[in-house]
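Scrolling down, you'll hit the structures one after another.
Derivation of every value follows stated rules applied to the coordinates shown; laboratory data play no part. All values derive from a computational prediction rather than experimental measurement. Cβ atoms are built from the backbone, for glycine too; each structure is taken alone.
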Structure 1
Amino acid sequence: MARDDWDYIQIPKAVSEQIQREIDRQHLKDYGYAKPKDVVLDIIRKWLENQIGKSGPHVVEKHTFTMNIKKFKKKIKFTLFQEDITCQECKSTDCIHALTVWTDMDIRKELEEGGINLPNGDKLKKKQELLEMLN
């Protein structure tokens, strides 16, 4: 399903396949790179930082954080990148863990106190709807 808040850039399939092989070979999923798009976005983010500096308005930050979520009785590592949260346990942006971080107001408040702000509005509403479908 295409996201209306993203633009799509095509790369040769052979390049995408080679990136995926490297992700698998180097176990890069442990570092937030689950798919070729994650590598490409990180490269673009670093290039933008180099071009316009860290204070520029278009630099995309990547945050990694660990949450002790009582509901699941364990600590789970997440990555926030491009306004999406990836659960490092499931390697998914739409698993029960990531959706809980998105929708639990206490967790959101704790993240905000740590300087990590999640989008509200339509993005939050979509995540709430997904979580309701999983429950």
Structure 2
Amino acid sequence: MNILVLEDDGSIAASIKGNFEPKHTVYPAFSIYDAMEIMETQNIYLYIIDLNIDPDGLNPEEQNETNGSLFTGWIFIKNRLLNEFPELQSEHRIIIYSDYLEPFRKAIDKKLYENISLYDKTNDPADLFIKEVKELLDKAK
């Protein structure tokens, strides 16, 4: 299965890639532009998205919603992924993997991200994140 990882930290993207390949194909995207380009050419099953990334690639109105880039990943999910592929949320195919879950939970209505898995890069053990993502992918086969 194809996994898109929108993460601007190359070491984290490489770690995720290393844990899922060769069984799955992981497409690291270091920007919104990269993610959009990958989405145009690949059939992505699972999206792993960081919240705090550069807002380049979003339109000016969307950039104003990012809270100083803190929620760029969320704006990408809300305005791009869920508009184009609404089934992703009900099928649990979006994961937010970020250090900024606390401010995200305070600022965003829980109903908007229901069925989107949230993992804290700092406080959730990486092996738990990897294990649960692998279980999700195994169920999808």
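The value 11, 47, 36, 5 for P(r) over Cα pairs in 10 Å bins from 0, in percent was derived from one model only; which of 1, 2 is it? Before the final figure, lay out each step's value.
On the way: 1: 11, 37, 37, 14, 1; 2: 11, 47, 36, 5.
It traces back to 2.
Can you rank 1, 2 by mean count of other Cβ atoms within 10 Å over residues 6-13 and just name the one with the largest value?
Structure 2 gives the largest value of mean count of other Cβ atoms within 10 Å over residues 6-13 among 1, 2.
Suppose distance in nm of label points 7 Å out along Cα→Cβ at positions 62 and 126 works out to 2.1; of 1, 2, which structure was it derived from?
Attributed to the structure labelled 1.
For Cα Rg over 2.2 N^0.38 Å, for residues 38-85 alone, the calculated result is 1.14, so let me know which of 1, 2 that is.
Label of the source structure: 2.
Out of 1, 2, which structure matches -11000 when helix-only ellipticity at 222 nm (-39500 (n - 2.57) for each DSSP H run of 4 or more, over all residues; to 500) is calculated?
The read-out comes from structure 2.
Identify which of structures 1, 2 gives the largest calculated value of relative contact order in percent (Cα under 8 Å, 6 or more apart).
2
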